[in-house]
Structure 1
Amino acid sequence: MPVPNPSNAMTIQASWVQLSVPSAVGVTATTMPAWWVLPERPRGAVLVLPEVFGVNSWVRSVAERLAQEGYAALALSTFSRTAPDLQVGYDEAGLAAGREHRDQVTASQLLADVQAAVDWLQQAHPSLRLGCVGFCFGGHLAMLAATNPVIEATCDFYGARVSCFKPGSPDAATLSVLPQIPGRIWCFCGDQDPLMPAEELQAIDRALHAADSSGARHRLVVVTGAGHGYMCEARTDFHPEAAASGWSLMLELFAEAL
């Protein structure tokens with residue numbers, strides 16, 4: 001993503017924080033690292049859910065860019081139980097490592113992690129309204145996170161397999177949670193994404209419409225010519241025009257909802 005113009009840059013504070021996630025049914029307690037970025041005068045807060053590559057430099061840059069737009073951002077280590085410090089590159093070795101940990105995440109764990117993050121944010125900044133954005137596997141998880149009653153707006157960027165898989169429950173589908181989402185969710189993907197074929201996009205479109213027939217709260221954005229990972233300039237499928245459009249639409253949603 002483009003770096004903000006330094007002459008217009010807002011003063012931000014960025015650091016690692018440790019969040020305590022209590023145990024629950026099907027959930028092991030953990031201490032979850034998170035990258036916390038706070039602008040001078042936050043207008044809202046956003047949870048950032050990473051790709052399978054962990055809270056790496058690109059994910060941290062997303063949080064920092066959100067902060068430059070005035071949003072406090074908290075990037076969660078969604079693999080905190082198996083690889084809390086995971087930060088790998090966009091090569092085959094990094095992908096293999098990330099998928100190994102991805103396959104050990106469950107929906108129950110993710111929801112517990114999100115609730116811990118919500119509790120932490122509400123204690124630190126109780127007046128801020130909350131949004132969420134996720135990319136790749138983080139996009140899939142963002143759809144689950146959107147069921148949290150405090151989250152008012154969610155952007156799911158190319159979250160694959162939501163029509164046929166739910167973490168920890170391979171016979172279920174994450175799309176089934178859409179009626180439980182109290183806020184708004186916009187799903188983004190490219191029409192050249194091999195991980196999101198036409199059948200997947202059709203299933204997402206049908207489920208979004210069934211959950212919100214008016215189209216006022218939920219939206220599917222399909223980008224012509226873009227592949228998987230098009231928002232990330234470190235990936236081979238980076239698409240500058242699509243990334244700029246995706247960023248603009250995300251800010252539009254957050255500005256309206258938060």
Structure 2
Amino acid sequence: MPILNLSAEDDIYYELIEGDPARPWLVFLHEGLGCCAMWKDFPEQLCQATGCRGLVYDRLGYGQSSPLQARRHIHYLHDYALRELQQVLTSLIPGQDYFLIGHSDGGSIALIHAAQQPPRLRGIITEAAHVFVEGVTLDGIRTADAAFGAGKLRALTKYHGEKTESLFKAWSDTWLSYGFQFWNIEYLLPSVECPALVVQGTEDQYGSAAQVDTIVAQALNAMPAMVEQCGHTPHQEQPQALLALMEGFLHGRMDTPQHARTP
């Protein structure tokens with residue numbers, strides 16, 4: 001089992017997908033209750049379609065990685081974006097160009113990371129990302145919390161094992177806390193200069209089109225893509241549409257050097 005040791009207590013599980021060494025990597029960032037396995041075969045399909053190599057990993061607290069060691073705080077997405085992700089990139093694909101593909105929490109992490117303007121980052125694709133907290137977001141989390149309490153989300157145990165309850169409550173308790181309703185990362189969007197494809201389902205139960213509109217309006221080189229008849233997980237609900245969207249975006253920017261971008 002491929003494991004990256006970040007510290008004495010923190011191990012990261014990861015998977016690598018073969019592809020053309022001359023092309024940038026595709027780095028996949030899962031959702032707030034996700035992991036490598038929950039992407040299913042979507043990363044392999046996208047890598048095959050683009051010829052790119054892929055990196056998929058479980059963030060700390062998820063899947064086959066080590067459990068969370070401390071209580072989450074309002075900046076937990078920044079920690080994942082600026083500390084853990086950077087360690088993963090430096091250790092596993094040092095000196096390589098890459099695109100980030102992030103779903104939900106993973107999309108927000110991609111935006112935070114991109115705002116640092118890393119020299120090797122060629123672009124990002126966000127899928128159902130959040131940049132602020134909406135009422136629909138909190139309603140969706142309350143519904144999920146009630147379902148978990150009633151035992152209706154037991155399938156998560158297949159992916160997270162003994163960590164399932166602590167992981168779920170870390171997610172729901174953080175987002176439903178009083179202070180987190182004021183969480184907002186709009187301030188960093190003008191620093192996201194790399195090309196960005198901003199994807200969301202028209203029927204997303206965790207966010208409205210205002211998330212997409214805000215990102216596209218404030219990031220310097222972002223384009224929207226609303227997916228019809230689709231909820232919070234487009235790569236599962238409309239996989240062929242997502243593959244076509246992402247493949248088109250990636251092929252159009254694969255050979256464009258970072259400093260040749262136009263705002």
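Any read-out appearing in this document is the output of simple, stated calculations on the displayed coordinates, not a laboratory observation. Please read all numbers here as calculations on a predicted model, not as lab measurements. Cβ atoms are built from the backbone, for glycine too; each structure is taken alone.
General observations
- Entry that produces 19 once relative contact order in percent (Cα under 8 Å, 6 or more apart) is calculated, selected from 1, 2: 2
- A value of -0.33, -0.81 for log10 I(q)/I(0) by the Debye sum over Cα atoms at q = 0.15, 0.24 Å⁻¹, for residues 138-185 alone, calculated from one of 1, 2, originates in structure 1.
- At a computed 30, 12, 7 (semi-axes √(5λ) of the Cα gyration tensor in Å, for residues 98-153 alone), which of 1, 2: 2
- If FRET efficiency 1/(1 + (r/R0)^6) of positions 74 and 234 (r between Cβ atoms, R0 = 30 Å, to 0.05) is computed and equals 0.90, the structure in 1, 2: 1
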